[in-house]
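Got some structures for you, see below.
Please treat every number below as a calculation from the coordinates, not as lab data. Fair warning: this is a prediction, and the values are worked out from it, not measured in the lab. Cβ atoms are built from the backbone, for glycine too; each structure is taken alone.
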Structure 1
Amino acid sequence: MTLLLSWIGVDEKKDEKKISSIYIASDSRYTWGTTRKFDYGIKVFGSTKYPEIFGFCGDVLFPSIIFGQIIPQIDSGILFSDEDDLYVKHDKIFNFIKSSLSIYPKASIVNTFTILHASRFKKEFKLFKISYKKNGTLNKKEIHLPKESTKVFSGGSGKTEFDVNWQKWESKKHNNYRTSRAVYHCLNYTLKNIQDNQTGGLPQIVGLYRIENRRLFGIVENGKKHIYGKESSENINSEKIEWRNEYFERMNPETLKLIEGAQRQPT
């Protein structure tokens, strides 16, 4: 079922607080029944041409197929126009999923699912949730984004354990209270101690900032690089994406040490 999260970063400026980043993150485990698992499944997605990122939890097959169709059409300029605002873009996503669902064999959907869609238009961010229910209905909802750095969504079968752990980081006494990195710290801790056998593997993250489009984050764990939960043993162009460690600190993918000038974060 997964652990699916979203959080925001907010600039603490004197005149006004503004959202500067939004992230969608997940674990990397696919499961079949209670014994079969695959810890390298892709659950977060994003466009390289438009500021759109996505994630899902629940049923695996249908969302995976849908994103295999949606992302190339966004990147090719087919689905969106540059003038489309946040609500127009989300309506197009929702209608695409709805029409695909109408012709998909319902018996093949073995579980409910939730899809998160984060978008930016100019400097404004929005987060939307699309939910498929057991009665076969598909619903959409906008998720409120506060003017403070914090978690804005948690879902999936790992939600209960995450939310219990999150109370520690929600304490005003915690060093990382009301910081965007706090959510990642809690995610990382939860996955290392998770009891839910449908949630596991390493974190995978996509994000949006005020400029550019989808940012994919690689994870440095135990001196090794990982993307979408899988160790990157291949000869890859590591400098093309950002790399973070368990504290969400920026890492140099060549030296596997903190990037020069990066600030060490309190734990």
Structure 2
Amino acid sequence: MNDVEKYKGIKKYWDNRAQKHGRSAQATTNDYYMREIEIRCLTNAISEFSKRKEKFTVADIGCGNGYSTIKLAKKYPEAQFNGFDYSENMISFAKEIQDQEVIPNVAFHVLDITKDPIPEKYDFVFTDRCLINLPSYALQISAIESIYNALNDNGTFVLIENFIDGHNSFNKLRKEFGLKEINIREHNFFFDKNKLEPFLDSLFKSIEFINISSQYYIGSRIIYSKICAGEKIEPDYFDVHHKIASKLPFIGNFGPIGMYSLRGKCNESGE
């Protein structure tokens, strides 16, 4: 199957998932508490940015049904949020939520990051497990370049995506506890951090990375999974072990989900 066919299949997956979950918090991920961690990280990043600029614009690339976008827009009424997604079904539900809750500082648009230029420029842009749904590294890099071109010179780009090194370290630890490896979903293409970072370094003045899933995955996918295996029960994403693990500090590299905070564009000389 070539990239075009894979891409169509992935889009169909998300269109169908939107129909199934509608306005639910689980429209884009079953893992509610991991999503809460990501929202907390984005909240902290936007709060830090707001110290530099009183009023600012934010773009959420791959916003799904707008669950995270709307929560953030409510926290920052002084900022204008725009959510973009290639799934018409997802955007339809995002607009339903927006209309129901009457949130004036957010708007949603259908946009295919692999084909459509991002309209206007933004002070703060983020992706949250969006680019891993592109079936090749070439498409991922092209999407990042599109985001870079839509970012103001002194802006911030927060990239929350899945990385193969953290995923492999995590699976190695599961094996040591007698647990089966967790496979990468067929509609995901994880980043290679060692390959991606030099590219990001050529674009941005400041780069910071942190694995935001490590302790959470140890608590939820190893300790809790071991308990479930012993008791022969199916894991529950809303079990208290997930909730407790979501409050742990970020330590180690035993989970797939990491966050790059990228600030300021390099000039033409790369300095």
Structure 3
Amino acid sequence: MLLKRLIVCLDVRDRRVTKGVRFLDNRDVGDPVELAEKYCRDGADELVFYDITASAEHRPTDLEMVRRVAEKVFIPFSVGGGVRSSADMRQVLLAGADKVSLNSLAVLHPEILSEGARSFGRQCVVLGMDVRFAGVSSALPSGYEVVIEGGRRGMGLDALEWARKAVDLGAGEICLNAIDTDGVRGGYELDITRMISENVSVPVIASGGAGELRHIADAFLRGKADAALVASMVHSGDFTCGGIKQFMIDNSIPARRGFVRKEK
């Protein structure tokens, strides 16, 4: 049985980790490199870094930050924000990231998914999806709409339809973030998580809303996700990665036990 993963998300602005609610009212959390080391030591399986203002400010990803993180952590991490081409993807990977997350760019220029998969392997290409509930209609049969630009721009694109298309184009993984539940800590949006998990052939990461340990179990058991992404739960200090992983194991959710790297 494949192990389920716990992934910590770090939203970065001006080289500081920040966290908001539904993409608003962000507060400072700390230094991204220091937090990456902390979560790595504590048992996180992977990390995700989003440079949340790079696209809006029309600047590239902060490669120096990527290099600094790569020097300090020994678990996989992905990077999103500010990637505008396959050449940018190459630079992010050369800086030390294991994967590149594509969100708005992929919606506007879907061919980037194929280019990335062809150049670097689809295991390096993560589709970041921001979705919100809009009601079932002929245009949105799943009831969920894809939004871009930090939730500011609705695309009239059905979430399930887009997930299927993106996988066909080359996405090797989907990080599904529900804006309606993001940062609220009331639980993941399980309906769309399960819908996409059951209809694509690649791993799906549940994102947006984890606040309690039972939400983690829900993501795997009810949402059928392959990984659960957390932010506020651990940034707040209310929970640790190690504690969450132990909860998963105690509840028969297959997970990698934490370990401590031996220094040379």
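Values computed for the structure shown
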{"read-out": "Which entry (1, 2, 3) yields the derived value 3.2 for distance in nm of label points 7 Å out along Cα→Cβ at positions 152 and 168", "value": "3"}
{"read-out": "Test item: distance in nm of label points 7 Å out along Cα→Cβ at positions 80 and 176 calculated as 2.9, pick one of 1, 2, 3", "value": "1"}
{"read-out": "Read-out helix-only ellipticity at 222 nm (-39500 (n - 2.57) for each DSSP H run of 4 or more, over all residues; to 500), computed value -7000, structure in 1, 2, 3", "value": "1"}
